[in-house]
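Read-outs: derived from the displayed coordinates by stated rules, not from any lab. Here the structure is a predicted model, which is why all the values come from computation and not from measurement. Cβ atoms are built from the backbone, for glycine too; each structure is taken alone.
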Structure 1
Amino acid sequence: MQNPGDTEEVKMQSRSKKGKGPVDLVQEAMGSLGPWHIMIAIALSLVKFPVAWNQLSIVFLAPRIDFVCVSPLPTDNKTMINECEVNVGNGTMQSCTKFHYDRKEFKETIITQWDLVCDREQLSNLAQSCTMFGILVGNMIFSAMSDRIGRKIPLMIAILLQTLAGLMTVYSPWYEMFLTFKFIAAVATGGSMLISFVLLMEIVGPKWRSPLSVLFHVPFLIGFLLNPLISYLTRTWYGFQLAVSIPPIFLLSYYWIIPESPRWLLAVGRTREAEVILTKAAEKNNVPLSHVSAAIEAYSTSYTQSKKSDQEKKYNVTHLFRTPNLCLKTICVCVNWFVCGMCFFGLAQYIGQIKGNVFVNSAISAAVELPGTLIVLFLISRVSRLRILMGGSFVSGVTLLLIIFFDNKTIHVILATIGIAGMSLSFPTVYLYSSEVFPTVVRNIGIGAGSICARIASMIAPFVATIGHKYEWLPPLVFGIGPIIGAALCLLLPETMDCELPETIEEAENFGKKTSKKSQA
């Protein structure tokens, strides 16, 4: 599986094995997977806990809550539930200015604290959209930063910023201040999730990248599952926010645990620092130190030439659309990213909006994702990527559309849960598929374009999820049609399982064409 660091990686070609092409000397020096890799992989995966807490917290910061109007006319009339206007006499309707909230489940939410109801209702959705936009911004800022100054320091900056912004959010006296710090925390979250994944992919061997890319998300799902428990124990938005902002403090210890990426160090010519890290990895993984020496020597002699070669041609997002076949692939892949982003995050919030016990509903929806991820892990090396992607999306789309035909809320929760389980199959698969279908020269750009589509969709999702207050049929209709369209577009895409991945734009253009025998090899 390709990763962002690979664009700067010099592929060592001084040694080769019969029938297997050039050998990656850097990987040989570290080993493919050993105790050193496992320790780092486990440590990096823990970063996904606060990622889940920040991305999916809106369900418990702004849950659906009933209210009655108490101003301009003081009243205990419980029949005025969720009404925004009252009759002040002579048939004159006046907007409510003060509300009384049902606090049986939650003592305080951002809705009750800042009256985010009626004409201010969409401000609660803005909080989630702001979070997703912050993650998008964080991906871009920290991606550039990690390429410039390395992986480790930006990761530490992101963790520190995430902790401080999260704690400041707890003590926000105004909604605008809450929104500002929520955005900053999201920027940091986007940085930590990107860099941790890149660093992991840069140290493990190609054989292990696919399974580890799936297992890497397990802590995210566990964090999602912990959300309802944390909220149940705290019962306030600020208690929840405080509880999820303290644990990242312990991740600051990574400064002494997580090494810099040796690939990045070699890519920028810092061979001595890379040698120290590779030597430590080789010793812990029982790899001969001669492999380290071979990697350092080969890289030192080829660094200047490779750097000059890298500067000769620059690629950008427009290269994804310059040839017809690659353009079609890009559009189909980006639509699937959009659908996954819309449905995964939208359904998490939609389930919280369905009447019933929000803690139970959210816990059930989170619980089904873990088996879904394990199914992907089992199938990913046995079943074609497109079958998994199409199957997950189709199941999700059909079950969500069925919600329209039932009035029972329990059935709604069950069907929505199946829908989000389908997305738990599709999301990691589209990520892996994207890393294989795009050519090496624009692989990172292609994945980045897809990720941007998913973030844009996740910014729209909260407004779709909450519009069900007025039109109950609309959220399942929108969430249901999307995956079916995505599954249909997969019919236009080539399978990538066990295929030699394209390196150039020309190879990507020919990849999957029936007339190209080479692409079928």
Structure 2
Amino acid sequence: MWLRVWPAVACLLLLCVQPLHASALLAVSSYEFTAYRMQHFDLQQDKHGCRGAIVIAEARAADDSSLTRRCVIMKLQDFTTEQYVEAQRQNAAAVLILLPQNISAVPPDVIQTFMVSENKALRKETVMPVYVAPEDEQLLCMYEEVKLVASTRTSSILVRVLRSMVLATAFQILVSNNNPVKTITDNSIVTLEGVLPGAGGDPPTIVITAHYDSYGLAPWLAYGADSNASGVTILLELVRLFRKLYSNPGTRPHYHLLFSLTGGGKYNYMGTKKWVEENMDHAESSLLHDNVAFVLSLDTLANGDELYMHVSRPPKPDTPQHNFFQQLEQVISARFPWVRLGMVHKKIHLGESTVSWEHERYGLRRIPGFTLSHLEDPKSEVRGSILDTISQVDLRKFKRNGIIIAETLARFMYNLSDKGSAKDIQIFKGQMEFLDNRLSTMMSFLTSIPRATQLLDKEPKHTLLVNSLEQELRHYLQQVHRHTFRQDKRDPDITFFDQMHQPMTMYRVKPAAFDLFLGGCIAAYLGIVYYAIQNCEYLYTKLKAAVKSKQH
């Protein structure tokens, strides 16, 4: 009988062992990767981001029924507001979001849903650590494994028990850094300025400004292409083109052009606030003191067939702002009639702790200004997302918006409408045109590294970026100054925290039930061997008789 049973037992053992090698995950017991922690900062009295950093938990899929004290693994399509809130409600140990290497391949609806959820998550604080890690083969295999485990939880109890005993692979996620999160008190914010002096004795001043920092779920992954590398790139191209006009005494307009690149824009325009205060309260010779025509802020201009002029109060007729808007209408109707132009009025509320656009910082000091953007809503999620990468930029529309702004500014400064010039006149053409390669090169340079405010004065590559912007201004402008504003350590406006990127380890483990199953298999095998040895003579006799019967 045992001779007939033995092959069956051996086959059963092979079948049980075989699935252990059929896992989608590569055969590694541990895998270390870099994960980037969610924003963690205090803006005055408001707390934002995740307070925690330590993770020691088993990995689970977002659609698993039990997430308590588990690390929830999500892809972009899994990170919705509902899933995020559910993870918080169940007291999940952490959330790990896998970011695709190629954002351009992600469907637009997935990008939109993620940005909305990201924006809502950043508005509040959470104790639960939230990390983002770029996808790779190992992490994707782990994701598929935990998704498979989650799908079997709807099966019968017998199937789940057998799977947990034989096939199931569990994963432990660990952040080994046990040091407490500390505040960063030595951050500085840099604002750059430069001037093209106008003709005449005391010409009015036009301020053109853009903030250069970025924002998103994780600072180390915030590249900010549309918001606001687009505004910075167009500003730098305006610097180059108008330098040519100002270099010739015959074409120098009767306006000072003051260009400003500001830091801390994503944190309530703190760099702009400090710079305006310094110019208005301390610098007696500042161009901001009087005779400012308007402040033109450039923000999110790399997409869309809409262009909005955001104002704090509707401009009155015959004011510089109103005349600029009329010139803007003429340029668009004559050369780009498919572009929809609009004016968005939003009052400045002194009771609010934050401002929506950079021009509002000037408005608080009674300096007229406005912002040009393709976004109608200042709270649009595009303005603070890790998915705002160069792959989402439409270079054709980006260049078109730059041309519209340059042509409108020139028409205003030279008063071409009153001089009877044609509506479709092109000033910036030939050697004065916008250069495609310069726009793309500058955009690629700005989005080559994350530009989060808390990184720009810490890392060598980031300080090099700010220094490069300064050198670009010095190449074309006069009176270029660098203003460095340091936080008051006793009462800082912004408080950042460290440990924003961590080495994270994924351990591949088997559940305790597997050890029981494997122990049972070994015991059965040893029992069979023991029985065979103890009954060797009996088995030999039976085998000999069986062979003789077959021969006859």
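For which of 1, 2 does mean count of other Cβ atoms within 10 Å over residues 357-364, calculated from the coordinates, equal 19.0?
Label of the source structure: 1.
Suppose volume of the Cα convex hull per residue in Å³, for residues 205-428 alone works out to 190; of 1, 2, which structure was it derived from?
So the calculation was done on 1.
Suppose helix-only ellipticity at 222 nm (-39500 (n - 2.57) for each DSSP H run of 4 or more, over all residues; to 500) works out to -12000; of 1, 2, which structure was it derived from?
2
Could you tell me which structure in 1, 2 was used to calculate percent of Cα pairs over 41 Å apart as 38?
Corresponding structure: 2.
Thinking only about relative contact order in percent (Cα under 8 Å, 6 or more apart), which of 1, 2 has the largest value?
Max of relative contact order in percent (Cα under 8 Å, 6 or more apart): 2.
Ranked by distance in nm of label points 7 Å out along Cα→Cβ at positions 69 and 101, which of 1, 2 sits at the highest value?
Looking at the calculated values, the largest one is 2.
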